[in-house]
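Read through the structures below before going on.
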Structure I
Amino acid sequence: MKLVYNFNYYLFITKFIAVIRLATNDDFDFIYELYMHPQNNPYLLYEEMLASSFRPIFDELQSKNHLYIYEVDGIQTGMCKLIPLQHRTSHIVYLGGFAIHPFFAGKGEGLKMMQEILDYTKQKGFLRVELSVAVTNEKAIRLYQKAGFVKEGILKKYSYMKSEDRFVDEMIMACLL
């Protein structure tokens, strides 16, 4: 069954299509909302900021073709960054900024999105997907493990949470395609 929504109610239709696509300028508001949402922000790279301060970050990521949108039936549902490594590690892509809109939390879209990402990166010729996740983000760690990622190590005091004046350890995980 295909699920179409407007963030207030569900309307059921008969088909379901999910895709990963490059972000466009039209995606700015959605991506900004995801990065700054209180459920997502503690686990993402950027401190809370005004849209005007986030715009240059968005523009740089978009210009490098690193920013992606996950859509379900043409509806923005999640986002991520896919950053290819270079030279002897050009077979690896780093996955960052992985977030599902909180409206979809607990509905299975995270795992579906992760499968779309893995399929997409495999089609692009990558052999390995890497990511880091806060060791306290148990929900995300379980999702990544379900998708086939394995723990490879811990980076101590890796991220600094300026708003909380504390450091966070990050777990390095990878999935071989």
Structure II
Amino acid sequence: MSTIYLDMDGVIADFFSALEELHGVDHWKSIKDKHTLISSIAYTDFFYHIKPFETTFDLIKNVKELSGGDWGICSSPLEGDYNNSAYWKRRWLEKYDIMPSTDKLIFTRNKHKYAWSTLTGKKNILVDDKPSNVKRWKDAGGVGIRYQANEDDLNEYLLFRLDKEVEVIRRSIGHGA
């Protein structure tokens, strides 16, 4: 079977609301200076204090079931703050008791390198809110699904798509692909 990877920020962690709260703005895109945005959270425990979405625990439960336990996290660390942000993201996962196995906990800015399994040759699935990550994942041979927890419906959109993609992969495995 394939691994289902979930991005954190925008998928299970409400990163953008936390940014808005930190900067006192109605929408995070109103923070014009990217340097200000990054420097305000770099080398802090910002990622530890982000709230999960209402749908986070249902999503994790369903992904665990759908994948037969073969699931993980594939999240980008903050630019210029790799070790610190990865540390606090891991602590966040521990705090909410949603840690995958260590070998399926990936912090990288090159997610597409995990689009398929080097051991089995099977496609992996990525659920991510950033269109460019989904595109690069697909271009590398994996199955990418764009999902933004504060905009898309968990059951009618994401779980429906995941179920469909998992079934396609299972059928291809059954046919020796």
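FRET efficiency 1/(1 + (r/R0)^6) of positions 120 and 160 (r between Cβ atoms, R0 = 25 Å, to 0.05) was computed and gave 0.20; which structure, I, II, did it come from?
Details: I: 0.20; II: 0.45.
It was calculated from structure I.
Have a look at I, II and say which one yields -11500 for helix-only ellipticity at 222 nm (-39500 (n - 2.57) for each DSSP H run of 4 or more, over all residues; to 500), as calculated.
Derived from II, not from the others.
One of I, II was used to compute relative contact order in percent (Cα under 8 Å, 6 or more apart), and the answer was 18. Which one was it?
Computing relative contact order in percent (Cα under 8 Å, 6 or more apart) on every structure in I, II gives 18 only for I.
Each reported figure results from applying straightforward, stated rules to the coordinates on display, with no laboratory input. Given the structure is predicted, the values throughout are model-derived calculations rather than measurements. Cβ atoms are built from the backbone, for glycine too; each structure is taken alone.
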